[in-house]
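A short reminder: the numbers here are calculations on the coordinates, not readings from a lab. Bear in mind that the values here come from a model prediction, so they are computed numbers and not experimental data. Cβ atoms are built from the backbone, for glycine too; each structure is taken alone.
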Structure P
């Protein structure tokens, strides 16, 4: 397993553990802090996994510059009549990168009506409210549990579609293997 894969898996286990700690804590600041840590780490894990898969897919032959741009989040410019990948950052929405991975590298299409996809989209809204706050957001343990499960389901579907195997962490669901 590559180091980014190991790190992505670690982030997901940490997210699950912080959810467990939120459930073990008495009401108040401890619960809120653990829920915030849990959901932020869960999305870090999702992005790390998507980046790892994208980096691997970008090594394939025959990809167009624009395809590599989405995978590697790098700018494409017209240079002497040809599109060329540059080293400048060009960010793409996470959900667009996931949709692209399914569309370009699997034999199946992503079912945008699947329950996990809708839950992932709702979870992204929650993540964005925490990452770019304009108002106070009140998270519940169920909000975070649903978000983490949607992330696990997304990654499991992606791994199954691209690699023909399950995401190892999917077997344990929301149960972390960490004990801190």
Structure Q
């Protein structure tokens, strides 16, 4: 089993780190295509941010759901994501390739659970999720380093989503 984050980024002439090249299988294999966030993870820079933007678009297209149905949607998305991400990582031989962004989808969707309606709340949820996903405070960083397989790929973003959800709900309580 592969362990830890992918550390095979290369530096281009501008000194910027560039993630692994997108495997060609992303465009041929439906499992890889989903794990790569419907192709959004193929962005050459900031694939996690592009994946989160794609998650926002899908979130906006979701039909209205009650809290129970939304939780079921989140649970199903998580379970499917563990399999999608694990299978894709194993197939391409890179644990948590930067382009695997299904985990960003689930993290953003979790952040938006019971969020107040409106663009401001969506933008704030997006920002909070990206901050926690990038900074990886404990225990996110520990899970990112030591939990293997599809669960390891998913769990850090789920924890980032939970932290962002808590902050978003706290802000809503204080503001509304």
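Overview of results
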| item | result |
| --- | --- |
| Test item: relative contact order in percent (Cα under 8 Å, 6 or more apart) calculated as 28, pick one of P, Q | Q |
| Per distance in nm of label points 7 Å out along Cα→Cβ at positions 131 and 163, the highest-valued of structures P, Q | P |
| Highest-scoring label, criterion being distance in nm of label points 7 Å out along Cα→Cβ at positions 75 and 155, among P, Q | P |
| Origin of the value 16.2, 52, where Rg and Dmax of the Cα atoms in Å, for residues 67-138 alone was derived from one of P, Q | P |
| Structure with the greatest value (metric volume of the Cα convex hull per residue in Å³, set P, Q) | P |
